[in-house]
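Take a look at the structures listed below.
Just so it is clear, none of the values below were taken in a lab; they were calculated from the coordinates. Note that this is a predicted model, so its numbers are computed, not measured. Cβ atoms are built from the backbone, for glycine too; each structure is taken alone.
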Structure I
Amino acid sequence: MAKIIGIGETVFDILFKNGQPVKAVPGGSVYNSIISLGRTGCETMFISEVGDDKIGEIILNHLCDSGVDASAVCSFTGGKSPLALAFLNDRNDAEYIFYKDYPNNRLEVEFPKIEKGDIVLYGSYFVLNPVLRSKTKAFLEYAHESGALLYYDVNFRKNHVGERIKLAEALIENLEYADIVRGSADDFNYLYEMTDAQKIYNEKIRFYSSNFIFTSGSGDVKLFTKEGETTYPVKKVDVVSTVGAGDNFNAGVLFGLQRAGVEREMLSSLSQEEWNGIVNCGLDFSAHACTLIENYVDKDWAVNYAKRCDM
């Protein structure tokens, strides 16, 4: 079965509720997705960097404990593993403050072998960051040429709005590599001051990738393909935290793609029923993650979900 490879930032999240810390867990957008996928038993790898410190040690152990191959996570010296403080509001949505201390030399790692049929997840500022861009672009080019299916989670944060023009070229390149693009209403509001899914697809996505998934918090999920638009209501749950909601939606979609054996050239011929199954996996993962104070799905839930899908 194809392996799923993620490339992205790793941070250590400290979650606050009513001004008090309630949980401390490793995090990062792509990281969260890969942890959830590793817990289902999917063959997973993660490409990133951590500090050669106690936090870095915790993160590496957490990856391995979740079944993720961490051999492409480099431990740097001369800096510290980054921290993210997540403050949950009354709706359990999070506002972030980041603390970062990186060395001059970044992402000093040998990229893993990629084979046709593998799935690559990339996204967030990590693959836009000018400091890392030559390395992340080289990896995406290699993945594309190797025949992998590339899934791009835009995940553009408010604190980077002032860099939109500077990052525009890298953003377009990321879209060009993508076989599936997933973005939220917030992402496109920050990037383009647009929130209408159909307009975003027609004017900003379709030229680069014909497959687009639009999410909007508790609002409907919209799937756009060459065949048209499909709307999916999100599953109603008692929300504990939305920190990993989008990340776990990505994990579920990738789980669905892998379980269905979907490769890049097959995307254009997927039936509506096949797309429905894939997107519903995303909705299942996201809904479950929202019931937890962690950033990923529960281990037992992940194992049982994979068993049900394999029956």
Structure II
Amino acid sequence: MFNIIQRRYLFFTLSAIIIIPGLIAMIISTVQYGAPFRLSIDFTGGALQELRFDQPVQPDAIRQIFIDRGYGDTYVTTAGDDRTVLIRSKFLDEETKVAIQAELRQTIGDFVERRFEAVGPTIGREVTRAGGTAILVASVVILAFIWWAFRKVPHAFRYGICAVAAMVHDVLVVSGLFALAGLVTGWEVDALFLTALLTVIGFSVQDTIVVFDRIRENIPKRRGEDYETVVNRSLLETIHRSLATQLNAMFVLTAILFFGGATIKQFVAVLLIGMVSGTYSSLFTAVPLLVVWEKGEIGTFLRRLFGRPARGAA
């Protein structure tokens, strides 16, 4: 029988290799932007316009018009082609918006307004607070549910902690890669990012519970086997189902990512990255953590890290 659990530290190392650059990117973003990510108007407050011009335009020319009117931190980028632009600026009242659009028509050319969103700073703060609360509440509910569902299994609390640890792993992977994308391509975190992140958490926990449930079934059936063998057997029995289920969704998301509209590209990218991470963490993070905890390897590692003698040593 192929022993996946035996390679648990290889999986932990791979996770660290992916997560650490993301954490560094979040630190850099915090220094540059005052937050771990580039924040959209959903969080900072401001205005977002999507304009479709009759001819190709230069984003710098559009941005200069906003700068001349005192909106120096305006961000202008093309969306899909060189005729459609997204303009993010400070909050615009109706009078200012009309005046700027009139100048754009006179200076740049005629256009069609496809979208205009204005969010005040108060709403931005509410979105931030609601997003953080949602993730915190999800963590507590997941921990309590798994603890109750596995209450007849020895150390049921560990199952809940490991599931939450896998969830945190996915949040760090998605957040870190998004922070990198923000530094490299200018991606900004908006309300859709939180929606995608919460969806990723759901996928991750669902897969983790499937494996944990098989472990719960196999423990009384395999009383003659040690815990690591039972867990490895359970993982092998469920891995094909987990991969088959998630790969179908990944193929669909990949198709949408490459052929869908520009406005949902970031949302789909977060879902795809999170689904890959969620599948990985359910199989190769949450389950190995159970074994590490059961075998007391966490304490051994910490004692070695701080140079303390092992228990029982002279």
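Computing volume of the Cα convex hull per residue in Å³ gives 124 for which of I, II? The structure behind it is I. Computing helix-only ellipticity at 222 nm (-39500 (n - 2.57) for each DSSP H run of 4 or more, over all residues; to 500) gives -10500 for which of I, II? Only one of I, II returns -10500 for helix-only ellipticity at 222 nm (-39500 (n - 2.57) for each DSSP H run of 4 or more, over all residues; to 500), namely I. One of I, II was used to compute relative contact order in percent (Cα under 8 Å, 6 or more apart), and the result was 22. Which label is that? Structure II accounts for this read-out. The greatest value of distance in nm of label points 7 Å out along Cα→Cβ at positions 22 and 54 among structures I, II is that of II. With distance in nm of label points 7 Å out along Cα→Cβ at positions 14 and 70 derived from the coordinates and found to be 2.1, which of I, II does the value describe? So the calculation was done on I.
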